[in-house]
Structures are given as C-alpha cells and as structure tokens.
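The following blocks contain the structures, represented as structure tokens.
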Structure I
C-alpha cells in the first residue's frame, strides 16, 4: 500500500486516499497495451519539439545585436532597439496597412466561398456531377504556387494575355494588371480562391456527411424545399466548424502567403504588394546588409499580434455562440 501525503489549506499534512499497488499496475498495464499508439505519437511529438519549440531559443536575437561570429549567447543585448527601429521606419505603417488590407480582403472573400461551394456540392442530386465538381475544384490546390503565379501572369499579360485580348475584342483598351498597385490585392485573393477553394470544402463536406439523415427525411415530409433544408439543417450543422476555422484564420491575420506575394511583386506595384513577410525576407536574407536581429523582431511582433487576435476572437466567439477553441 502506498500512502500519498498532501498539505491541507490549514497547513497540516493529512494523508490522501491510499493508492494501491494494484491500481498502479492496472494503469501500467493499460499503457503497455497501447504502446503502438504511443510509438505513433512519438514522431509528431518530436517534430513539434525539434521544429517548433527548440527554435524559440532564437527569439532572444530580437533583443540583441546578433553577430554570427559571437553566436547567440555572446551577442550584446540592445533591449527594444530593433522594435523601435521597426516602429520608426517610414515604411512601417504602409506595410501594416498592406498586410491587414490583404488579410481582411482574403478573409472576406476566400473564407466563405468554400462553405458555399460545399453546401452546393452536398445539395446536388447527381453523384457523378458532385465527383466531377470536386475533382475539378480540388485540382489547382496540387499545382505549385510558382506555376499558379506563372499562369496568372500569362493570363494578365499586357501584350499577350488572354484577358486583355478579350477586353480588346469587346472594344476596350488593354490594362496593365501587373503594373498597377490597385489590382494587386484582387489578383492575389482571387487567384487564391481559384487555387484553394476546392480543397477548403473537404472539411465542410465531411461535417455535412455526419448530419443525421433523419433530419432531411423529416424536412422533406414537412414539405421543406432544398433551400430551406440548407438554411435550417446544413448551415446550423456546420456552424460550430465554421466558427472554429474562422478563429484559426483570424489567428493568421498578420501573415500573408509570402511566396505568392513575392512572386507577384513588380517595381510598379510595390505600394500595395509589400507586406510584412516580403519585407522580412528582403531585410533578413536578400539585403547586402543582412540584419537577423531586426528581421527576428519583426517576426516576433507578428506572432504576438496574431496570438492576441486569436485570444480576442476566441473570447468573442465564446460569449456570442458558446463555441471556442478553449
């Protein structure tokens, strides 16, 4: 018999309920019986530890003047200097405005379209038609972003692009889409809709497949139209998932897809295409005067803002809809 001693609120030590050796043996036996599952868990745990937690050690670079020859530990501390440099930069507010504008535009357009597409696919009568639509909309997701950008640039080319050829066919004048800053956000967001909307429907279709079929049967007996079934069965059924994904998407409000933004950039559209991620790349890696401390400070600032936003939106969702991440 093993006696566990705990300290009470009054300060006196009182024995806790005894834990028998048999109970301990049962716990160990259950753990041993599921050892295959724990082995399967080991790889993802190691992945997160090595690639997500260990790199956090480098966050201190944001508060130092990092020198590669001296290493992280021996580099001198500079306090908030790198953050003040960021906030005092003449580009700071423009970059923040571009990043937030692009993120909100993407959230407003690219987030609801997979939901609508999933509802439409789920409501289609023909199973063959549903499969064709799914395959057609999924396909662009598996194409490299570099290839997608290449296709977009070719389509919107001023001289040879099919879009400008159509504009000319209807009597209009060619538009330099890639050379005007005003068009960058729309090109970025709608190309992302084309590439990822079909893939985004997967989780919603999975949730819709789990809705009790008896609800549909009852609605049909009561004479509910297909639109009414979508409105009163499908949408409430997927709403908790929609809220959770919305919270997660809001947690990346300061992170815009770096690769596509960089590839779509031209010297003529920098006023709207320069976002935090491309700025960090140019300052931290592409510049002749590489400044790792400054780029780390920008990354830390971005992460803190994202964390604050996900906490705020999670609390709002919890109070309004009783659905939250925690």
Structure II
C-alpha cells in the first residue's frame, strides 16, 4: 500500500523568498501522546522569514530540506496512544515544537497533544492561526517573565505588530498603564485596544517623549539590531525596572549598561504552552482580546507572504490558508 502524502511549502536551501516552493512529502503519523492535525490555516511570523533566510537558531532545524511555520489552526484527525485531552474532530490551535521544526506550511502536522488547545469558538481558523506564536510571546514576556502588576507602566515597542497588538491588550488586562511606539496612522486603533499613551517613532525619539525613570517594564519587539531600541530604552526605566529584549536578546555591553543603572535586562524565547493558549482563548472568546489579520493568502503564495511580512509594515498578522 502506498503511504499517504501531503502538500507542503518547503525549501532546499536557505535564501530569499524565491527558495520557497510546493513539495509533495509523506504525511506524518502521530506517536504516543501526539495528535495528527489537519492544518486549515497557518500564521506567518518574522521568525519564519528569518529562518528561511539564514537557517534560524543553530542546532534547531538542521540542514534543508525544511518545512517552515509554527502557527497552526486545524482539526484533529488522529490521536496517538495516551492522548486524553483531545479527540478526533476537535478544532485546535497551537505553536508546536518551537524552535524545532513544526512544519505548519503543510496539510498535516503531528505534535504532543498538550502543545495544542481548543480553538476559540468565536474565531475562524484563519483568524485563530494568527494567534499562537505572537500571543504566546506577548503573554510569556508580560506574565511569566516580567510578572506585570496592576498600576505598573509598560512600554511596548512595535505596538502595532503581530506580537505588539497582543501585548497592548494583555498589559491592559493586567491593569498596567500602556505606552506604545507606532506610526501615527495606527494610534487610533491601538487606543481602541487599550493603549494609554502612544509615540510616533517616525517623528520623535521615544526617549525624548517619555519621562526618564518612569517605566517599570519595556517589551522591546524591535531590538538593538534596528536603531538601538533596547539601549535607548534604558533611560526611561525606573531603578529596578526590567527590559525584555525579544528579537536580538541582550549582549554583554547592554547588560553591563543596564546593571550600571540599577536595571534588569533579559532576552526571551517563546515556548509551546497549550495551557496558556487555553487562557488566551478564553480572553478572546469573552471579547477582552481581539485579533488583527491583515490578509489571508493561499498556501501557494507563501513566498509573496514572506515578501510582505519582511517590509515590517503589516498591521497584525498575515495568514496562509492551507486547506478548506
């Protein structure tokens, strides 16, 4: 009997968007405690195009061929031995395996069942696929890493992006005073999400617009690799304040500067977390958190989706429709 196959978007070498192409590969089978999920939609994240360009974090993927993607929304097709939390037919979403290969740009994925959660009932698969990696990054930085408390002041760089628009809403949910950096055209939208104060980074430097020693937590979603955003954030933090540098981490020079000012600084890497996905889904279903999707594109247009995402100007997320 011929083994079942599936359609996917793969790459045989790292490089520009043109390396992405349609492939036919073997369909995976779930191991014990795993589920096989038919992918309806897959989100596109900055880590996708960065990995496509340079191979991603050393030791996580290995050499090509590689199937990209970590954001999954779909339907459980099969369960492995030992799975008790999900059943065939369940609609689920999650960020499996990160930072190892998950292969979300494909018709099926397998992963441990507890890396998924029930899809929010109020969302389509297209919208749910925009949630996992971005929302988990925002949640884990604010809740697990920074332990943000009501009344604290939180500064979020790139507040209008995929992670940023969740971070604004989660910080508001936690009772924080939320400051964001974004272009002026996105300010009204961000205020509707809960931002209290906004800085147009295209017209003024945020460290000139925000009082020094006034912020408890900075969530930097831009990084020192672009305009020294993390380093420039140190003066606005109050003594004992925390900088969470997400894209580029904290190098020794930045850490030394932070410590010399009596500040804390840390890098961050998101982890799969089905339990947190369940909590996030609850906030979505009650209407406390909304999800922004700029566009939904067919899986075959993954290269074009990468080109658009790399501009850094999308509002919210881009999503690939994988199957009906």
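Values quoted throughout were computed directly from the atomic coordinates according to the rules given, and no laboratory measurement underlies them. Because the structure is predicted, anything quoted here is derived from the model rather than measured. Cβ atoms are built from the backbone, for glycine too; each structure is taken alone.
Mean count of other Cβ atoms within 10 Å over residues 151-158 was computed and gave 16.4; which structure, I, II, did it come from? Source structure: I. Upon calculation of Cα extents along the principal axes in Å from the atomic coordinates, which of the structures I, II produces 69, 41, 34? Source structure for this number: II.
With respect to FRET efficiency 1/(1 + (r/R0)^6) of positions 63 and 231 (r between Cβ atoms, R0 = 35 Å, to 0.05), the largest value across structures I, II is given by II. semi-axes √(5λ) of the Cα gyration tensor in Å, for residues 71-246 alone computed as 35, 16, 15: which structure among I, II? Derived from II, not from the others. Using helix-only ellipticity at 222 nm (-39500 (n - 2.57) for each DSSP H run of 4 or more, over all residues; to 500) as the calculated read-out, with -19500 as its value, let me know the right label among I, II. So the calculation was done on I. Looking across I, II, the calculation of mean count of other Cβ atoms within 10 Å over residues 87-94 that yields 11.5 traces back to I. From which structure (I, II) was distance in nm of label points 7 Å out along Cα→Cβ at positions 183 and 303 calculated, if the value obtained is 3.8? This value belongs to structure I.
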